[in-house]
1. The value 1.20 for Cα Rg over 2.2 N^0.38 Å was derived from one model only; which of I, II is it?
2. Given that FRET efficiency 1/(1 + (r/R0)^6) of positions 49 and 121 (r between Cβ atoms, R0 = 35 Å, to 0.05), derived from a single structure, equals 0.60, which label among I, II identifies that structure?
3. From which structure (I, II) was helix-only ellipticity at 222 nm (-39500 (n - 2.57) for each DSSP H run of 4 or more, over all residues; to 500) calculated, if the value obtained is -26000?
4. Work out FRET efficiency 1/(1 + (r/R0)^6) of positions 113 and 289 (r between Cβ atoms, R0 = 30 Å, to 0.05) for each of structures I, II, then name the structure with the largest result.
5. Taking distance in nm of label points 7 Å out along Cα→Cβ at positions 33 and 361 as the criterion, which structure among I, II has the greatest value?
6. If mean count of other Cβ atoms within 10 Å over residues 73-80 is computed to be 19.6, which of I, II is the source?
7. Work out which structure the value 1.1 belongs to, where distance in nm of label points 7 Å out along Cα→Cβ at positions 297 and 401 was derived from one of I, II.
8. With relative contact order in percent (Cα under 8 Å, 6 or more apart) derived from the coordinates and found to be 19, which of I, II does the value describe?
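We did not get these values from a lab; they are worked out from the coordinates using the rules stated. Just so it is clear, the structure is predicted and the values come from calculations on it, not from any experiment. Cβ atoms are built from the backbone, for glycine too; each structure is taken alone.
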Structure I
Amino acid sequence: MPSQTSYGDNLIAPCRVLDLTDDKGVFCTKLLADYGADVVRVEPPSGDPGRSKGPFPNDEPGMESSAYYLFYNTNKRSITLNLETSLGRSIFKQLAETADVVVESLPVGYLKNLGLDYESLSGSNPGLVMASISPFGQTGPWKDLKSSDLIAMAASGYMQITGEPDQPPVRQGNEQSHFPGAQYAAVAIMAALYHRDMLSGEGQYIDVSQQEALITFYTDAHPALAWMQMEQNVTRVGTNSTLVIPLGAYPCQDGWISAGVITPREWDSLAQWIYEVTGNEEILNEKYKGGNQERAPHMDVITALFLEFSARFTADELFHQGQKRNLVFLPVNDVSDLLHDTQLDASHLWTELNHDQTGVLKYPLGIFDSEDFAPAQSAAPSLGQDNQSIYEGELGLTAQEMAGLRSARVI
């Protein structure tokens, strides 16, 4: 097994991971790298497409300065390799012979056509664990269909429950569809490595479907049960709820406050507070006191009363005064709030890493906070920065051979 570079205390070293992922799987390999695995990002000679994805610090685009790439590739190494060439495929097979894991999110069938699928690679490395992350899995009538974040959200049904009741379905912000599949793949890889090392000695192939992974992320809404029992789709409710009233995000003087009232005690406390502030006796009406289901028919009136109340405070005032009354009030944070959040400071979420091109940047690196384990803390690699250490140091290629590979655009 190749020795790992200097990562300090880690969780799954000296596990070697070959990373052939795009945006669907790069978070999986980031997790493994942060756990301490030696993750080698295998990029085409022109560089991973993620390197051209913004934002860019100081608004200066460059191969080494994509904030997207910098975040998702912390603690990894980088080599360049053209898998479209026979020499490139031969070199990858050599690397796979001593690797523990291969993670890929390429089009279904692409690696098989190159002779680099699990069946081909595991022949010379029976202990290899390989995970494929794809939009719809490796089998079935949709396996070859292309996808995007919007398509994944639509195909999983996630958009059906997201948005306002009287508006079209919407997707979540950013590219949330990439995370469930990546997380499941990381967990499955860890389990497969445990099974190999502790029980069987054999590797496994892991097939992760983004569509399936997303479905499991909203089962708390019980959409399948609701349909089987009543043949009804779960209703979109925006930030509100049909079970908790009031619940949602409400405007205040300097932003938004999130609030939710569940128990009779919480309602009584909130109603009295609203009355003290606004003087509106309607909020004390007995018909609102029974519980959330009794308040449901009056949601519009209660919302209007709450808005009259919340408009008189800042988010911080509502937060602290609400906490004194044992009410669940929290500001809706923006990025500036998060960077100065005392709770996140206390839990050591933010970590500063220095990169040669961009300088020191803050990263949310707080996967663990343990005296026994410290996540690796190295900035994302520059393109092909580890070619020499891996190709010459591990595979034994000469400087002349390396020059020939570069000239032929193999590396």
Structure II
Amino acid sequence: MSDIIERAKISTMHVYTFIAVSMGFFIWGVLSTLAPISTLISKFIPSSMYVLVLSIPLVFALIGNFLMGFIADKIGRKMAFIITMLSYGIGVFLFMISENFSVLMASLFLTQFGVGGEEPALLALLSENMPVRYRGAILAIMPNFANIGAAVASGIAIITHGAFYPTKVAIGITAFIAIIILVFSRLSMPESVRWLEIKGKLEEAKKYTTSIKVTDEKLEEASPTAGLGLRLAFLVIIGISQFLSFGLMAYILGPAEFPSLTAQILFIANLGASIAGFIGAYIANRISRKNYLIFSFLGGLITMFLILPFASVQSLALFYTLLFLNMAFSEFAWISRTMLEPELFPTGLRAGFIGVIRTITYGTYIASIFLTFSFTVPQYIYYNIGLWLLGFGGALIWYVKGFETARKSLRSIDKVHAKL
């Protein structure tokens, strides 16, 4: 049945999955901005508490990634979504009614656990239920809706001039509309057919595949020459590089260095990433994963070097332009992650391993917020240059030691794992 899925023509089940996953990432983007926007709009948060507000909720995103990844492998992708939607649904409600620090932090904890916990299952589901010829483009384009969501939320903060009540109500309503769409689309979309297959639920899997029409294309299988340890280490390296460099520049730079420009920096960064997401999705499905990796991380490294002389309020226009360009390459690098994370692991471990990678990256991100919050602007930029160097090194390692997955069947990865 997995062969049918890999050669399938686009059908209604794919459309429902597309809507469910894209809106999942959109809500992830909206809710990821709540902490930095809260430092802008909430008068009850003193500047001395900014580091805690920005970092502690991410511990819950870390926990969500770790727990829900393994839970999704155990109980299924759709059942895991019920838990995560409940978590961030309650969190959004608390955000809208928050009038003090305790309620605000509770809302941030629940929203971050929910959206963090969805990441492994969302990527796993896409890699398992999408045809091979579209898999790379879909894995690339879906997470871009997180950038769009973040741009929308920060745009709301700019339009409302950071006013407390209008900002949180507008963001809350936007989130609830997305959640309503999510509920209906996720009820209609199929469970992962590949997950059902390896769990022995063949009749349920057949229910989803009997009406699917397939192409007559011949698919080449990936040749998993690198062991699981190398795959995991490589993905952790590029994950730390991309996640930290994007998060520190888009979400932390404003509160840390330019508090009055928090919403503008959030908007410019996510606008650049949003536009690049569509370009990257087009490129990524047409070249090898290895070449795409080198292109993404080298471009990010070069543009971060270019930012160094212009990271000040005295040259805002040029700084915003370079930030926009750097965030575009960060999006290209994120696309390389979102394609390779689900493609490199077997189905029974896929969501769990993605959760482990993102747990480690969230942990290093939280530590980096504490480390860099007192940095000068040049020190901050040098730190980000170091992160891009790390990612470029990881890309070179995979170029030499890794294997190609672009437009290839992933069944061989499950077969190799089954023999171990």
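1. Numbers: I: 1.20; II: 0.94.
Structure of origin is I.
2. The read-out comes from structure II.
3. Values: I: -9500; II: -26000.
Comparing all candidates, it corresponds to II.
4. Structure II comes out on top.
5. II
6. The read-out was computed on structure II.
7. Working through the options, I get structure II.
8. I
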